[in-house]
Every structure is written in C-alpha cells, then in structure tokens.
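Right after this note come the structures.
Readers should treat all values here as calculations from the given coordinates under stated rules, not as data from a laboratory. What you are looking at is a predicted structure, and each value in this text was computed from that prediction instead of being measured. Cβ atoms are built from the backbone, for glycine too; each structure is taken alone.
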Structure I
Amino acid sequence: MRERGDFTCLHEPFMYYYYVHLAVKTMPHFDADPSRPAAFDDVIAHVFGKAQFSPVFFKDMSYYVVPTIFQHEALARRLTHVFLIRDPRKSMVSYYKLDRDLRLDEIGLEAQWRHVQWLNANSDEPPMVIEAEAIQRNPKGVMGLMWEALGLSFIEHAFEWDAENAPDEWQQVAGWHQTAANSRRIEPTPEEDEATIRSAFDKAAADAPYLRDHLDHHWPFYQRLKELASRD
C-alpha cells in the first residue's frame, strides 16, 4: 500500500492506545515515541489530521481498539475496513519467538470477530476479510481483488520495493519487522501441510503449555472469520 504512492500510510497508530495509554503490558522490541498521540481520541485526531491532505491507509490490530471503538460509530462510518487473518497456529509460533509472555487477547481473532460483527450491524457495507495465506499464494490476484473492491486502480509497481528504504515508523518496532524490512516483494511460500503446521505449534506449546489454551479459545473465531474470507 505504501508503494502505490497515492496514500499516506501509518503504522499501527492505535498501538499507542493499547500499549502506552492503557499500558496493558510492556511490549518487547517496542521503543515508544513519546511524541506520538496515545489517548484514543488523540489517535483519531492524528489519523484524520493526515486525511485532510491525502487518503490514509493504516494497518492496526482489532484487539487494540475493541471494545472502545464500539463507542465511536461515526468513526466506523468514516473508515473502510479490511480484515487480514492467518492460521493462529502459525501466527502464534511466530509471535512467541519474539514475546514469551503472549496474552490471550494478543492472538487477536476474538477481537477481530467481535469487530466484524459490530461493523456488520453499524456500517453500510460488510467488511472484507482476506487470508494471509491467500496473499502469499497469489499477491497480485488477491491484492487486485481488494483494490477493485475499494475502487482503487491496479498498480503493478507496488509489488516491488527497495529493501534499503524501510519505513521510518518501523524503527520503533524493528525487531518485529526484520524479514519484511529485508525483503523486496511478497514471496510466495510453499504450501504447508497440516502435519507440518501442527508439529511446529506442538513444539512451541510443549515449551509454553498456555499456548494450547490460547489456541482453543481463538480457534472457533478463526473458523468463523475464515468462512467470510474472499476466495483467491
């Protein structure tokens, strides 16, 4: 979305609400910028301040804003929402490598489901749901579908970028973006069979049994979201 060139892109502005303003926990590999807005209304003002000059795209986590966002129906109507989901067994293994104190809400799928349900009841169009695995299989096809749904043109050059020019905002969470920062494109990944996915998760869960409880809690929400996902 940054490489399109027609959006101002922000990196997780509501991260500051969850980890700084609410101070739910100390997030590892997060060097918070004290000049960034952290109160919910201040983050909203920051986003819409940028939107006075160009369209804004930002990626964020539903668990940062649920349930607070439910008090802001006008905000929901001003934003266009697209939800990205991933098999939690894979996302949890990845997350656990960087944060051994992974909270239940940080898995994120329950909050995403609650967020989607609320939008269905309070906005004019149902939000789009996309699977990360689908983007990895077919980046241009899936992003093209998303752009078409949003009324955006297809921009071929957006699928390549300079690894030397990672976004400045990523510096505050550099530990979480090493692979992406060193990349030049979305690389298709080999299909992982069920046994491989389960084996990797079981290995992490053997070290941290609480991961299995987290998975059991979020798996039904993942399945519901998966049923809503656009097909690539």
Structure II
Amino acid sequence: MPEISITTTQNVNINFNVANLGVRILANIVDGGIKLAYIIFMQNTIIDALGLNAGVFDDWSVTAIYIVFMSPVIFYSLAFETFMEGQSPGKKLLKIKVAKIDGYQASFMDYLTRWVLRIVDGSATMYLAGLISMSVSKFHQRLGDMAAGTAVISLKNDINIGHTILTELAGDYQPVYPQVVKFSDNDMRIIKETYISARDSADSAVMAKLVRKIEEVGGIKCQTSPSQFVGTIIRDYNYYTGQ
C-alpha cells in the first residue's frame, strides 16, 4: 500500500497509508445517503409547504428557491472538507481524510479544486473518470486530487510505538537514571519529539539545548554523548513508568 509522510506541528514525520478504492467508495456511499436523506426531508416538508409544485411561483422563482435549498447538497464536500480539515461525515466514519502529498495540510484552494473537478470525476463521466484515475495512479488519486496535489489517506493504525512516549525495551534492560520519574508524560512526549527531530536532522545545537534542559529540570548530569544521553532518558522513563 502506498504511503505518504505527514509532518506534524512538532516536525515529526508520520507515515500514513493511502486509502484504498473500496474504502473511498464506502465513504462516498455514506455521504450520498446523508445528502439523499436531506433532499427527501426538504421535499416532504419545506418544499411541499411552500407549494413549489402547485404552480404558486413562476419558473424562475421555483428555480431560485430550489438552488437555495439544494445548496447544502451542492457544497456538501467543499464545506465539510474545509471545516473538518479534509474530512466529510463519510470520511470521518471510515477514518480517512484528504491530505497534501507533499506532507502538509491541504488548504481551502486545494479543497475547492477537488470540488470543482468532481464534475469531471463524477457526474459528467458517470464516475468512470474518477474510478479509472484512482485505479491507475500511484496514490489512488482522482483527477481532482491530481490537480490539487492531494490524496486521501487512511487514519487507521497510523500511530505506533514510535509516535508515542513508549519505547520498546529489552527484557533485561537496566535503567541508569532513576531521577527521570520527576518528568511528566507530557514532558517526556516533548523530549522525545524534540529528540527525534534533532537526531533526524543532525541538529547538534537543538540536541545540546535539550540535554541542558533535561539536566536543569531533572537534576541529571550527562556523562555520554548528547544523543545517547537523551535516548537513555527516554528508555529509563518508560522502564520506571511501565512497572
């Protein structure tokens, strides 16, 4: 399954699987059901109450009123993806979302591009264009995704032990710094995220600052290399808090 690397606000990269075609179809069915329920409700209540089908209004007025009442259906995906950060109710239920393939959060213009090209991907081609492009493209993109530089990713099982304060320890692991119990879970999460970012970018200045902060708050003296010291701190914290 293709993966996309997303950069978090702490500059930590997390890999997500691209959502498969079946899940995307199911999400569209859910969203379609919601839109259909809305149309039926409006038809059987508001529209009938106004007498739109009884010749009370002229054709232009009827058309204008229908457009107003149908606007939630027309702008459904654009509105939800904008305000729910790449998700619609169907996508949220199926745990998928729209994301940029370059790893950043999609913008309103990206959602707008996808929404406009739904005409080509969907209704204008009986969904054939969208299905074909999703089937053959590397990241299962429809034409709207290709134009916007987006893809739909799966949020299932996206967090593993490497993305939390937890670290796998050997069964015979021996801790070095019992003072780590002074730190909170949130302290250790920040330490680990900063450590990973500094290590992966070879940023010795940030690593040195992190070591000084740990020494100051924890009352611990670094006697090894900065990277080895912080790694030991993280492992020791997980050893003591996991007992």
Structures I, II, by FRET efficiency 1/(1 + (r/R0)^6) of positions 134 and 214 (r between Cβ atoms, R0 = 41 Å, to 0.05): label with the highest value: I
Given a computed value of 27 for relative contact order in percent (Cα under 8 Å, 6 or more apart), which structure among I, II does it belong to? I
Among I, II, structure where P(r) over Cα pairs in 5 Å bins from 0, in percent, for residues 22-101 alone as derived comes to 3, 10, 17, 23, 18, 16, 10, 2, 0: I
Re Rg and Dmax of the Cα atoms in Å: value 17.7, 50 computed from one entry in I, II; matching entry is structure I
Consider the structures I, II: one of them gives -12500 for helix-only ellipticity at 222 nm (-39500 (n - 2.57) for each DSSP H run of 4 or more, over all residues; to 500) as calculated from the coordinates. Say which. I
